[in-house]
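Pasting the structures in now, so scroll down.
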Structure I
Amino acid sequence: MEQALSSYKVFFEVAKSGNISKAAKKLYISQPAISKSIVKLEEHLGVKLFSRNSRGVHLTAEGEILFNHVSEAFDYIDRGEDELKRLREFNIGHLRIGVSNTLCRYILIPYLKEFLIKYPHMKITIENQATAKTIQKLEQKKLDLGLVGMGSMPLKHGLKFSTVMEIEDIFVATPEYLKNLYLREGRETDIFETANIMLLDKENLTRRFIDDHLKEIGVVPRQVLEISTMDLLIEFAKISLGVAAVIKEFVLKELHEGTLVQVPLKTPVKKRTIGFAYDENNANSALEAFLKSAK
């Protein structure tokens, strides 16, 4: 659009009122300025937009065509301004979060619950996916926020990290499972040689973290059962299906009650840091509000 938007605004107001004097008062500009703007627009378009008589001005056929389009355009602008006003008054925004199944259930949901109490009109989109995918989408600016583990994979330049908590990977089983294993294999048995070891599938970054640690300390599980989610790992461990690699902070209740017991490793798995990753240069008001609320 080569012509200035102000010229179309003048045209729009004159067409609505049918009177140059009324349009001048509404726009707070002089009548000569109104007339000059209309003439300039007509010259630019190469058509007459108004016919003039003693009562005022009337749209020509060409003016009617332009008015229909300009009316629609200014209606969109008005709607846009109304939407921004609504966003400002009701703290409405859109926050896109990437998170794994495990971290979503055990860590993110409590944060979201508190956040939505403060910002009940906020739109939240949750992309439930592997941590690697979340980090990739953060780098591509397709997400505003990711809940990730720092020990899972490095964050590339440009992404900030806000620590939430530390977690520790441990192996657990029911007392009954271990009792039966010792009866069958003897008290001196190597659990990782004879027990059913339950791990997340190999696509999971937590699984890779566990595998790297076991390799480092020279432990090679002989019987491995791969499970798709942390929830299922915990539930299968609780029904004595085997020894499961789980996050300690997610089974504290079971450990306290004795439903599950920790199977010791000669070298404990190194703790990992969980936190929110985000691109500081891609921040919006919704992200800023969430980070402030999460502190």
Structure II
Amino acid sequence: MIATKVKACFFGVPTMGSWKIRAGQVASARAEWHATGDLEPHDILHHDVFCAVKRPFRSRLRLLAAMGKTTVYDVVDCWTQPADGLRYRDLPAIRGWFREFVQDLPVHGVIFPTRTMREDLGDLVPHATTIYHHYWPGMLPIEVRERARLVGYQGEPEYLGPWREVIERICARHGLQFVVNPTDFRSLDIGLAARGGVHASTLAHRYKSNVKLANFYGAALPCVVNDSELAYKETDNGEVRFFATERELEDRIVELLPYETRLAVHRSFLAERHKYTLEAVAAQYTSYLHGLVAPRDL
């Protein structure tokens, strides 16, 4: 059995959503893990592994590495949005940017949120791995209703770009209501994940995390997902409905309207959701961090 007593400290900017997921929630899964916005002397004294989330915090990592600590960087959403997405439009340009971004970064390992990002960029960093997002802790499955009424999107509204008008038109044509950031996620009948406009960059399409699909699994919520989002394809269980055009989006929505279809998807997601629990993802962190620490004779 892998030891679970690696004393890890995750740090970053607590107001950021990615930090709340990849630091605050992950750290809560182990008594010996801690998440903080500022590294205090007692944090450094009482922890062996330090994981910077999203931002590289170079001066902190240099200090920690000089003290003999094991250092890790979680690159989730590490680029400036949408500016870098508009600036670096193809893989050679992205690799050039990332090579400079991680140059001389004093870390022993790097965590990527998607397999595609690791395959594209992992050779530029030491001990690269992929760890997907978990779904929100406490998420409960929906109850499938006989008649679908609500299609919903959870996230920054501006990231939808032109897709918002598209989905609103489609919902109106089929007697559905589209809601953004519903107060009760379980009130939805169909989930939507899409990215458009200036936020639909190569960087975003290839490297944005699987978080929305993880939440759909957690809620066992049938969903329609933009075909360009590679993280969703990586974590597709075979029942995710993908679309690339307005026509395809409407076809996928119509396909999910029958009760029997949504119930079948719901049941398949119930069988998949265990892979994306906080505990399942924390176990991956445990294994990875232990693998970094063990050779350093903790």
Structure III
Amino acid sequence: MKQEHTFNAIATYNNFNNHETLHPLVSILDYSKAHPRSQSKMHFGIYCIVLKEVKCGDLKYGRHYYDYQHGTLVFISPGQVIEVENDGELYQPLGHALAFHPDLLKGTALATSLSKHQFFGYNTSEALHLSERERQIILDCFSKIQFELQQSIDKHSKKLITSNIELFLSYCERFYDRQFCTRDHVNKGIVEKFEALLHAYFLSEKPQETGLPTVAYCAHELNLSVNYFGDLIKKETGKSAQEHIQSKIIEIAKNKIFDIHKTVNDVSYELGFKYPQHFSRLFKQKTGVSPSEYRTEH
């Protein structure tokens, strides 16, 4: 039977993994110290970045299953639910992790910069795959944080710990950029699927039925998290996913406007706008002229 666990405190997660709590708000874990376990469902109220070193079963995130691969980083944020499913046999977890409570960030520079790291919103299928050199850098960052945890807590502790976490996350940002580049052929396929998705959307009745396509809708249709999808499109094309959607809207609108039997309001509703003035505002913003002026000029 699958066990369920809730981790709202660092001490609780440490106890689950057979670790001493050196600091109430942050911990570095070595999973080899944990007791063998089987499939489980875990509710997280803390941040946890896991460097997995062994395949422990299939990881279920939402409706999808993913394989844990050797040497990958998985980012978990408060509110996420992670399920590990296998055949029920015990396995020995291996790897390392950085776990920290949201309260650790209060009053620090990291509280502001954390939101810039979009990978906390990625799905587990979009984990960071590390080279051996990158893996060593990650372990070195963990070692520096662990060193601070082993010292007596003083007025410097919080700043040094959060600064090292910030350094670690900056490396992760760099490594993700590298991964986007090295998986260029995969990314181009996603960009092409995105374009095809938009094309099919506007050929269907969906604009009139459900309105304009959103970035979240497109990401869901492509089986990607919103953050990962947005970052991939931006890095691959230089434009945001929302800009691509707007460009497609204007492209189709220009063709529809030439139909003299349709008013600007008709075109607006066909595209999925609730209010014609919103369509006119976007059109003028992107083309420099209103829909009526564009029809007259061309």
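Readers should treat all values here as calculations from the given coordinates under stated rules, not as data from a laboratory. As the structure is a computational prediction, the values presented were derived from the model and not from experiment.
In table form, for the structure just shown:
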quantity	calculated
Percent of Cα pairs over 25 Å apart, for residues 14-141 alone - structure with the largest value, from I, II, III	I
Origin of the derived value 1.33 (Rg/Rh (Cα atoms, Kirkwood Rh); candidates I, II, III)	I
